[in-house]
Each structure stands twice: as structure tokens, then as C-alpha cells.
Structure I
Amino acid sequence: MQGKFLYETHMHTSQGSACAHSTGEEMARAYHERGYTGIIVTDHFFNGNSAVPKDLPWTERVERFLKGYEQAKTTGEAIGLQVFFGWEYADRGPEFLTYGLGKDFLLAHPDMLSWPIEGYFRAVKEAGGFLVQAHPYRRAPYIREVRTYEKLVDGFEVQNIGNSDVAFDLEALRTARENGLYETAGSDEHDHRRFRGGGMAFHRRLADIQDFILAVQDRDWEYVLPFGEKHPY
């Protein structure tokens with residue numbers, strides 16, 4: 001997309017996500033080679049499909065969780081790719097992309113896995129974070145039931161290239177617009193060898209993760225892949 005700055009908003013690394021097959025370095029290089037300006041690493045948190053052992057002390061778990069992001073960031077600095085941090089938080093099926101917070105927030109809340117999901121939303125927002133429900137209407141074996149939180153989150157992911165059916169995106173887009181939610185798009189990529197593209201194209205280079213949030217709130221972006229077409233799943 002000539003003249004646009006491409007950003008991946010939803011992706012995983014093998015260091016943080018048990019279902020991923022590529023390291024942070026491999027993912028960063030793959031996006032750079034395909035012309036992306038930046039990526040947001042959103043590995044599965046400890047209540048999702050995490051690669052981090054559960055029997056470690058909380059601080060060590062957090063340190064291990066950041067390894068994929070940190071490796072991607074180091075690689076990005078060397079090759080000219082911006083790398084921002086986020087994570088994907090789970091609640092027995094539904095998942096939530098959390099942007100705008102960092103390691104300090106995670107270290108400060110070693111009891112967070114015991115919170116009800118509403119408590120998590122409240123703590124994230126009080127700390128200045130931004131919540132997007134990922135693939136809200138996805139149907140898959142690991143999702144026990146479809147539950148949406150359009151009254152509590154900031155936005156919906158309205159295009160997810162990892163969905164098996166574009167109808168899930170259409171449902172998300174309709175609900176987002178009916179409720180005035182912010183919208184995002186991402187690839188949900190787990191493997192640099194199966195690169196499918198996707199994400200968001202902005203008219204300017206973003207400064208940091210907070211600038212990403214502001215750009216989403218400005219609603220001035222385009223889909224990297226056309227909306228409504230059959231996904232290259």
C-alpha cells in the first residue's frame with residue numbers, strides 16, 4: 001500500500017504463546033521483509049495458551065512472558081521495524097487485546113488471575129490501558145461459548161485473518177458500529193512461514209503504543225487486506 005504505514009496489531013511468538021511456531025526475531029524479520037512499519041506483540045497471557053510454565057514465581061513468569069517481545073524489539077531496532085508491546089488476556093473463551101500498559105502493570109498485580117473479568121477491565125482502564133475484544137464472534141473448539149462485552153471494552157477487533165469464516169468479522173463489525181466502539185484489524189499470526197498479511201494501515205508513522213491508541217480513536221485508518229473477502233486461512 002504505497003504511501004501508507006502498515007502495522008500488525010495482533011501476533012504471537014513461540015517464547016510467549018504455546019500455539020505459536022516462530023520466535024520474536026523470526027516474526028519481526030518476516031513483517032519487515034513484507035513492508036510493515038511496525039508490529040504489536042500480543043502473546044497469550046497466563047490464563048490463555050501460554051508457553052510460560054505455571055509453577056514459576058510471578059516475577060519470573062512475567063520476565064519469561066516478555067522474551068518474545070524483547071527479542072522482536074531488539075531485532076526491530078537492528079532492521080528498522082517498530083515493535084510495541086501488548087498481550088491477549090483470556091476468560092474461559094473470550095480474549096482481550098490489552099494495549100498501552102507494560103511490564104510494571106503486570107508485576108504490580110500478582111493476584112490478577114483471580115480477578116473476575118470485570119475487575120480486570122476496571123484495573124486496565126484505571127491504569128490507562130485500552131481494551132479490544134479479539135475476534136468476538138469466533139467459533140472454535142477451544143471457545144466454550146461466545147460472550148461479548150461491548151458495554152465494557154473500548155473496541156472490537158472487526159477483522160481477524162485467523163478467523164475461519166469472514167461472517168465472524170461481519171458480526172463484530174455490526175456490533176461495534178451499533179455500540180460506537182473503536183475498531184481494529186489484525187492477522188492473529190502465529191507462524192512466519194504462513195504469512196497471511198492483515199492489520200491496519202495508517203497515514204503516518206506512529207510514535208509508540210500510546211500513539212497507536214490515539215490513531216485508532218481517530219478512526220483514520222484502512223485495512224491492509226480488503227474487508228469482506230474470504231480469508232487466506
Structure II
Amino acid sequence: MTAVSAFLLAFPSLFSIINPIGGALIFGEATRNVAAADRPRIAGRVGFYSLLVMLGALWGGAYVLNFFGVSLGALRIAGGAVVALNAWHLLMTPDRHEDRRRRERDAPPEENAGDALELAFFPLTMPYTTGPGTIAVAITLGAERPAGGIGLVAFFLGVSAAAAVNAGVVWIAYRFAERVTGWMGNSARNIVSRLTAFLLLCIGVQILVAGLGDVVAGWREG
């Protein structure tokens with residue numbers, strides 16, 4: 001596998017599950033009480049933390065699974081189920097974050113006091129941006145690595161570049177979240193949410209089917 005093919009495999013998979021546009025809508029609401037000067041810094045940290053999470057899952061996730069004796073098929077089934085269920089919930093209830101946004105909007109100032117940068121990792125990076133679904137997809141991609149040699153180096157260069165580009169897109173989307181939300185009306189946000197949810201549902205089902213195929217193949221060989 002070449003670096004380009006690895007990039008083309010990893011980038012759309014990670015991009016779809018991360019959903020930077022949908023995340024920007026949440027970011028804009030979560031930081032609405034934060035000083036305007038701090039928002040770009042928070043966006044930069046979220047992008048950086050997201051890159052670390054993706055690289056950690058891509059590089060070391062498969063080894064962690066081996067250490068705990070978890071098969072790739074089990075990971076695919078669990079990860080696919082998580083992605084599919086979350087996507088189904090988002091598809092059926094596109095305004096599922098409305099209650100959270102309302103609580104944040106109505107919260108008194110003292111509840112939002114403190115260092116705003118603490119929001120960058122939790123909850124903006126985990127679980128809003130790179131949550132369990134993203135980690136499961138990244139680990140699954142990392143488990144597809146070649147056995148060794150030049151192919152292994154090219155693979156990790158490609159998937160790492162895909163993670164870096166996705167992190168850059170997250171940073172840009174969050175950096176200009178206020179403008180993004182300003183351009184989009186309620187109808188446009190609902191349409192984007194539904195289309196993204198349907199794509200995520202397809203990805204989750206595909207991961208789940210691949211995991212079931214691995215399990216069935218293992219039973220037949222046994």
C-alpha cells in the first residue's frame with residue numbers, strides 16, 4: 001500500500017466520523033460565553049488534541065488490542081455498533097444537542113467561569129470531536145497496516161497525513177465557527193446533520209458487517 005492510497009482510505013473515513021461542520025455548530029454554542037480572543041486559542045488546542053488522539057489510535061491502538069486479547073473483529077463489531085447507533089440517533093433527532101445548547105445558554109455566568117482553555121480537551125475534543133467512534137475507526141484503520149517494510153512506512157505516512165489534515169480542518173472549522181453558524185440557517189443545519197448522519201450510519205454498518213465477516217471467517221477456519 002502506498003502513502004497516497006493509505007491517505008485516500010483514511011481521510012474520508014476519519015472526516016465523516018469527525019464531522020467538522022457539525023462540530024463547529026457545537027463549538028460555537030459551547031464557547032458563546034467565552035471571550036472572543038480566547039476562541040481561536042481553544043480551536044487551536046482542540047485541533048492539536050484531536051491530532052494526538054487520532055495518531056495514538058492509529059499508531060498504538062492495534063497493539064493495545066493485542067495486549068488485552070481483543071480481536072479486530074470484536075473491535076469492528078463494537079465500533080460499528082457505536083457509530084451506527086449514534087448516527088441513527090442523530091438521523092432521527094437532528095436537534096439532539098438542543099437541550100445541551102439551551103443549558104449552556106441559560107447557565108449563569110459563575111458556572112462558566114474559570115480558565116476557558118480547560119474546555120479544549122473535555123468536552124470539546126473528547127467526546128464531541130474525536131469520541132469513541134473516531135477512536136474505533138482509527139484503530140480499525142491502524143490494524144490494516146502492512147506486515148512491515150516500505151509498505152508499513154508508507155502506510156503510516158499516509159494515515160498520519162490524513163489525521164493531520166483532518167485536525168487542520170477541525171481547527172479551521174472551529175476557528176471560524178461563528179461565521180459558519182452565521183451563514184447557515186436552521187434548515188441548512190438540519191439538512192447537513194441528516195446527510196452526515198446517514199453517511200455515518202452507512203460507515204457504521206460497513207464496519208459492523210466487516211467485523212461479523214471476520215468472526216464468521218474465524219469460526220469456519222476453526
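Bear in mind that the values in this text are calculations on the coordinates, not laboratory data. For clarity, every value in this text was computed on a predicted model and none was experimentally measured. Cβ atoms are built from the backbone, for glycine too; each structure is taken alone.
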Task: For 0.75 (FRET efficiency 1/(1 + (r/R0)^6) of positions 43 and 83 (r between Cβ atoms, R0 = 30 Å, to 0.05), calculated) the corresponding structure among I, II - done: II
- [ ] Taking 1.00 as the value of FRET efficiency 1/(1 + (r/R0)^6) of positions 67 and 139 (r between Cβ atoms, R0 = 25 Å, to 0.05) derived from one of the structures shown (I, II), identify that structure.
- [x] II
Open item on the list: Comparing I, II, where is mean count of other Cβ atoms within 10 Å over residues 51-58 highest?
Closed with: II
Task: Which of I, II yields -26000 [helix-only ellipticity at 222 nm (-39500 (n - 2.57) for each DSSP H run of 4 or more, over all residues; to 500), calculated] - done: II
Open item on the list: With relative contact order in percent (Cα under 8 Å, 6 or more apart) coming out at 22, pick the structure among I, II it was computed from.
Closed with: I
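Can you tell which of I, II yields 13.3 when mean projected area of the Cα convex hull in nm² is derived from it?
II
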- [ ] Match the computed value 1.4 of distance in nm of label points 7 Å out along Cα→Cβ at positions 19 and 123 to one of the structures I, II, and report its label.
- [x] II
- [ ] Taking distance in nm of label points 7 Å out along Cα→Cβ at positions 27 and 195 as the quantity of interest, name the structure among I, II where it is greatest.
- [x] II
Open item on the list: Of the structures labelled I, II, one was used to calculate Cα Rg over 2.2 N^0.38 Å, for residues 75-146 alone, giving 1.28. Name it.
Closed with: I
